[in-house]
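Chemist: Right after this note come the structures.
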Structure 1
């Protein structure tokens, strides 16, 4: 398989999957997308993938089907569903994966391990997404933050297959490679546990939220618990997008004492504010899933930290409170609001 001749299947045509499939189609890749959503299929059949980036919109002809042709074989299958659907998606797509093909995991969380249990670690490629997207209406894809991918494997350094997949994904954004996929994934997980959860609970885009010092403090404490759990597992954390050092941003014991301030803590707030403003237009995909009546991915994010923290004997009370609140929103027991974040902040002092 060369990146030029690869046959690609993108499973999921939401915000991320639609951008990926549309950008690949735009450069002439043999790509098919799968969506169970008839409105998405109809919209793309009539108007193509409508890709919007910094206000500019373009339409790219493409194919979206309800299910792949069972007789087809794909060199690369890109999993772009929400995390709760990823294992079922992998099971359904496995029969059409070529004998030497690879599945690419785009989901946030630690989903590579789940897919490896289905198809074997040697066939799994992790691609950490460092950009944002939303689907305001079926077939319209809005890139909400710039960025690319970090690509790696669970069981070793990037191989030729990884680099061919990287060549494909360059059509979407810049690609870097890592020989420490676990460390890169855990660092991104820490960021997602903060950003996605606070966006879901508040019901707002990221920009206005990070201007609040209380919300930034809550985000720092969420990430600190993730880092503590990662340390117990011997994970060597990588910098997110080469810049955000989670080992540094995690609160020290002194900084966790709410009575104390420091230049270091001020710097952490400043960095978090800068990151938040960079992704200011980002809206939580978990919130979008809830609005569409789908289960939130919270158990794959903060819930993963709570479960692994329990196993390791690490307390994660703030992540646990986040999980409870998101599920309460999903069940319709409470509505998303910034007041919920204030409540969590006050109750976890």
Structure 2
């Protein structure tokens, strides 16, 4: 029996769990999903449930490939981005390998590395993989495309693979994406969860060279993208250009919300996406509990190693107004 398993990573978006504890209706600011998703006229076709999905997902990959100017052989899909993080690590890492992860960032990178038998380090020298989240979760730091390409050239020269998580870039600034770049030392991760506000669907996708994708696909469990998720994803990519409107609305609300946070005297990381990391003048758990009592669920960032920080999503104007009112009531 394996006894050295890492502890399960903590995440936001636990609104259903809180509702079952008789919390009533809550505004979920802990999950960073698009508050203005494109309206997709999609209705589940129950007849597709009688057959297994095509585990090669050829039609789906062709649609994704056309959307981003990539060949279908350069596309992989999975049951959420987390599955692809783990599949990638299982394919690329093993005992004795190291992966460079600079905290604070998404906890599932370290989880997947350790489950693959490798070690985490903050020193990129000799690392098999370097993880970069752009924009970063939870800080919101956005790297320019030129910075990412320079980093790729540097790590590739050392034989390191760059794992680039662009899960939030569609709600930030897609001009900084390198999704169009094919390089043997690059894997780019994306997700429909955030951009189309469908966390219940569980759909992630990624890009790499055909050789790298073949390794990830070999490790990925069969049929993990269910028929409904596949059907929705195909329809969503047909409306992909409508995310531009979402970005514009999010940017306006982010500016308004930032101004209100300034008025409250709160310090925050310069936001670039649909969430803001706040430094608060008390232990995070105290403020989280106070906001929860007022029907507001935010992300406690202690699991990121940040004891006096919370992360809040940018939501609709009325919801953001309610967040500000709750903060005013809870802050000393």
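Chemist: Of the structures labelled 1, 2, one was used to calculate helix-only ellipticity at 222 nm (-39500 (n - 2.57) for each DSSP H run of 4 or more, over all residues; to 500), giving -10500. Name it. Provide the component values of the computation, followed by the final result.
Modeler: Numbers: 1: -14000; 2: -10500.
Attributed to the structure labelled 2.
Chemist: For which of 1, 2 does distance in nm of label points 7 Å out along Cα→Cβ at positions 58 and 186, calculated from the coordinates, equal 4.0? Please list the in-between numbers first.
Modeler: Values: 1: 4.0; 2: 2.8.
Matching structure: 1.
Chemist: If relative contact order in percent (Cα under 8 Å, 6 or more apart) computes to 15, which of 1, 2 did it come from?
Modeler: That value comes from structure 1.
Chemist: For the read-out mean projected area of the Cα convex hull in nm², a value of 17.8 was computed from one structure; give its label from 1, 2. Spell out each step's value before the answer.
Modeler: Values: 1: 16.4; 2: 17.8.
It was calculated from structure 2.
Chemist: Also, I was wondering about something else. For which of the structures 1, 2 does the calculation of Rg/Rh (Cα atoms, Kirkwood Rh), for residues 10-97 alone return 1.06? Could the numbers behind the result be given before it?
Modeler: Details: 1: 0.96; 2: 1.06.
Clearly, the read-out refers to 2.
Chemist: Thinking only about distance in nm of label points 7 Å out along Cα→Cβ at positions 114 and 226, which of 1, 2 has the largest value?
Modeler: Once distance in nm of label points 7 Å out along Cα→Cβ at positions 114 and 226 is tallied for 1, 2, the winner is 2.
Chemist: Output the label of whichever structure in 1, 2 has the greatest value of distance in nm of label points 7 Å out along Cα→Cβ at positions 42 and 194. List each step's numbers first, then the result.
Modeler: Numbers: 1: 4.3; 2: 1.8.
Between 1, 2, the highest calculated value is found for 1.
Coordinate-derived values only; no laboratory data. Keep in mind it's a predicted model, so treat the numbers as computed, not measured. Cβ atoms are built from the backbone, for glycine too; each structure is taken alone.
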